[in-house]
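Structures are listed in the sections that come next.
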Structure P
């Protein structure tokens, strides 16, 4: 049996975060737990590592169930669990999310599924169709539990949990804990141990400002702010899917390197958009609040609430995307005169300058910040035994591309994404057309 230390050594972790150290210590000795800590504090490992210690590899049944409110968070959690569990031979992690094709999921459920991560709607569908058996689950986790309830998933969650053994350990992990969650905890948890490390964390250094604007002024004001601030990475939050798509198109028309994610996009479109943002092939992400919770995104310099958030908690999660890991950040908010008092209330505990109009802001077309990289998609990945070193070596030695022009490389099972500086994109594509990597030629294209 592997020890916690062996997992940490495999992951290259020398020091646990507060939520990790407390959850690992306490959850091994108790049945149920409520764990509260800020976004980005390492909650996934906090519930994964103690659970991996109790996996029965002689059984192929599902033993560990993690439910997440969004597809992106579920995919991220599944990837982190896979990485953490690599030292356990033949352990299978299955990710079941809406938006993905049903056929491959049905096929995957015919084999071993030691760990299942998914969104409540899709997991419930598989359970009710008797494709997924949860009768052997010994640990169940609701990640970002309050968000699931805010999004109206309570019926799906209850239906799923009712098919798991009453003896299962249950963990609620979240960054916030709304009052209405207390009653549900009493139904699903038995004398839970509560861990709350939110107060012990250092307050991030975030400069907050409010801009008064209405109608078209908001779009013009945003464009002007982006050219004045020139952030390396910015997330712009919009309330509706339709509004998100419309603002994205406005920014593209003004030559901003923007991408968008919202619920009307197919899952593969959302994943490709987030990949571009992560590797630096886009620097403006326009999104609904799905992006505020749990997504593994790079450091963000600026967060803009183009529309006001629905609640104080949502605002907290939005601005929590910036000012992380000791860095400073900025969070700007647009409000109409009638929304001003609500906007001020969102900034509790913050000293904010007097709200100002956007009339004095000017859009500078020559200061629109371009993305530093473009993304190359390669039709090959881990299953083809591709490694980052093989790709980098071929690009440097055979294509003559400077090492500084090669950015992040994301290796998936069947595809690989490579960030390449714009000046080296043509040579990169030529290398894949004419050259080989480890004796094999791979199709590649920019996206």
Structure Q
């Protein structure tokens, strides 16, 4: 009897960029593939492997191959991921990753997998072609499909920070394009990211050489943008769906947090979080805490100590702690974000709008949503959520590119006003999207179809 496609098991190598924001989505996808019997060889730094071991739900099928990241002059000794270096040194980390070429080549020659999934290791497609018989998939999992492919260098170099970025021909929306064209976006594309290579050149080489692009999204939300990416890149675009871990109906185990949240009425607490990488300037930090205070609602802020400070407490505005007393809680440590978002007392999530937080807030909680995006990719996420999905509000910046306390307070009060037609409309839109994304079989069907499409690339 002929073997069906569903019965044919794949062997996939995962080689994500050296950042936990990339590693974790890769392990989440690996779990979904291993759940269906496919074999995964996961390349990652040694210490990262130890930290992520508990996320490996199928250790008999997902094997961690731990890499020793080469030392590059200028990098702190022992640096393995972006968590170990400031943003200014990421280019050296990219150089260190590129120096793994020979080790990865030997590994792939011995293993001969069906696929390599990768993102910023731009040399993977050419290496796979040299070895032969290996397909490469660019797995885009940290920004939306709405991020159109970068224009050519001439377009950027003839632009100024004051100009508007015009959508390329055929782009399916004018609402999610970066209209301010921030100077940092223009400069970031062409900073060195690895020895003798700009970030833009790295991504363009990746897109040109890969066999397919995989998007961590679904057609219902970003299908028009995915179709545009397929047209622009002339590559197959495959959808994995949101690839979110199943939420568990567990109570918040941290007694201090649980007891604090329980003091407040259901749906009354504002939870604000900036992710594991964001470090705010002191002035911006103070504007945000003052804005949360101005709402007169109980609030819980999770943020790293601001630049130039040793702790969150020393950066607080004068008299702030005495004024908010028990009504405001500020922590600079890891917290179980999803459990907090699903706590009955939390009614609003003020998010930095990283891609992981975007999906968690959209698919796994009922909170009203406010966005404080800073990097360009987070800005695109916020525009997608506000203008395309209409589920939240982006906080406006002032002429100095800063969020002000007044604008933050205004946005929170807008979504928390139960008598507001706008707030009710956003809440209803959010409910509909969550209902779709959590409907029976929705996520599993995406993964099943994704695997079928991978088989199609081999035929």
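Comparing structures P, Q by Rg/Rh (Cα atoms, Kirkwood Rh), for residues 27-258 alone, which one has the largest value?
Comparing P, Q by Rg/Rh (Cα atoms, Kirkwood Rh), for residues 27-258 alone, the maximum is at P.
Matching task: 34, 27, 16 is the computed value of semi-axes √(5λ) of the Cα gyration tensor in Å, for residues 171-426 alone. Pick the structure from P, Q.
Details: P: 34, 27, 16; Q: 33, 22, 18.
Comparing all candidates, it corresponds to P.
Taking 67, 53, 46 as the value of Cα extents along the principal axes in Å derived from one of the structures shown (P, Q), identify that structure. Could the numbers behind the result be given before it?
Values: P: 65, 62, 42; Q: 67, 53, 46.
Of the structures listed, the value fits Q.
Supply the structure label, taken from P, Q, corresponding to helix-only ellipticity at 222 nm (-39500 (n - 2.57) for each DSSP H run of 4 or more, over all residues; to 500) with the calculated value -10000.
Derived from the structure labelled P.
None of the figures in this text is laboratory data; all of them are computed from the coordinates on show. All figures in this text were calculated on a predicted structure; none of them were measured in a lab.
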